[in-house]
Structure 1
Amino acid sequence: MKNSKGFTLVELAIVLIIIGVILGAVLKGQELIDNAKVKRAITDMNSIFVAYNGYIDRYQKKPGDDGDLTTLQNRGGAWATVTVAGNINGALNATAANTFTNGGVETTSFWQHVKAAGFMTGNITAAGTAALPVNGFNGLVGVFNNTTNLTGAGTGINVCLSQVPGKAAAAIDKQLDDGLRNSGSIRATIGVAGANTAPGAATGPEYVESSEYSLCRSL
């Protein structure tokens, strides 16, 4: 008869240590992924800021509000494929409702103009949501002009990210602003999970980690 034998205390301790190391590595890896997404989100916002202000500096008009179409196309190169122009009234006609649908004339022209000018890459003639960049949280990047004192965003032109998890939204806000979702240059609207919720009212100062947000930064 063979004697049955279990693990010794030393063997059990070694197994537990290995499990602890593996769990620590997994958690650390997830933290690194989360931090990378936050950094990408900040880069997304900064790239729109650069594109918007760079365009104004070069052409003395706001992207999306520039026109007329023939004048734009006559710039040559990538401009020849532009299909939409703005009304040149000095304001971007881009409502909150169109932020993530790209359903307005001057939201469509905004993306066409910054791409044609070389400030961003992508298909110039893409329409609707296909024209919008995808952010690191699988949501979209959009812009709108807050002319109605919408409490979910600062006044003026805003760049917004949809589907931002609460933990990431709080981290972005703390790095770029005051960490409160209803004040400062960054405002956040609670969104529907997995949806590109249009910017709306920010109903409180604190972020909830289990919620998703549409996060907007005024340019």
Structure 2
Amino acid sequence: MSIVVRPLSDQTYEIVRRRILVGAMQPGTAVRQDVIAAELGVSKIPLREALGRLEQDGLLKSFPNRGYVVRDLSTDEASEVFALRLKLEPGAVADACVRATPEDHAAAEEALAALEAELAKPDGDHVSFNRAFHLAMIRPGGHITFQLMERLQILAERYVRVHLEPNGRDERASREHREILDAWIRGDATTVEALTANHIRGTLTDLKQQLAS
């Protein structure tokens, strides 16, 4: 049995990405490439590849002669990303629910169970698992739709983390996720679309209040 070894740039990308998403690297913080390279035991080539991907993800911003900085969170960016999700995602999830197979249903159930398990951990990677759950309900709708929505989910991830920080938010999100998934498995496209829209709209409303304070 062969063992697949992931490229160093992929491993570095995942490590730095997680640190940004969990808040270990705060917005506005300069990325100290020499420190990270030494800590992870990688050369600067795979590190630069990883940082370039993180810039494409919207997590970092590069400056001439200054290197990379963790991007600030902003109400304007959150509004743009979640407004796009609101326009595209409810319809995409609704379309996917009428095409989904029993295997797709099982995959979405597993994704939600994994997300809830991460939410129960003090240091769980619930942001990535949240993305996986939402995408599991989009995947049956088609490859191009999936790719577009995956990009929006990635751009939304830092804001999802901020949104879930206040007490009780994770319980509310879990209830809404379960309602959406139950309707999705039933193939009730109208309900799925409405519930998904309410879920995204509520998140954006909360974020605007949080980021403005």
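A few points about this structure:
- Which of 1, 2 yields 16 [relative contact order in percent (Cα under 8 Å, 6 or more apart), calculated]: 1
- When mean count of other Cβ atoms within 10 Å over residues 77-84 is calculated for each of structures 1, 2, structure 2 comes out greatest.
- Parent structure of the calculated result -23500, given that helix-only ellipticity at 222 nm (-39500 (n - 2.57) for each DSSP H run of 4 or more, over all residues; to 500) is the read-out and 1, 2 the choices: 2
- Structure responsible for 1.00, with FRET efficiency 1/(1 + (r/R0)^6) of positions 21 and 61 (r between Cβ atoms, R0 = 30 Å, to 0.05) calculated and labels 1, 2 on offer: 2
- Among 1, 2, which structure scores highest (criterion: Rg/Rh (Cα atoms, Kirkwood Rh)): 1
Read-outs: derived from the displayed coordinates by stated rules, not from any lab. Keep in mind that what you see is a predicted model, and the values were worked out from it rather than measured. Cβ atoms are built from the backbone, for glycine too; each structure is taken alone.
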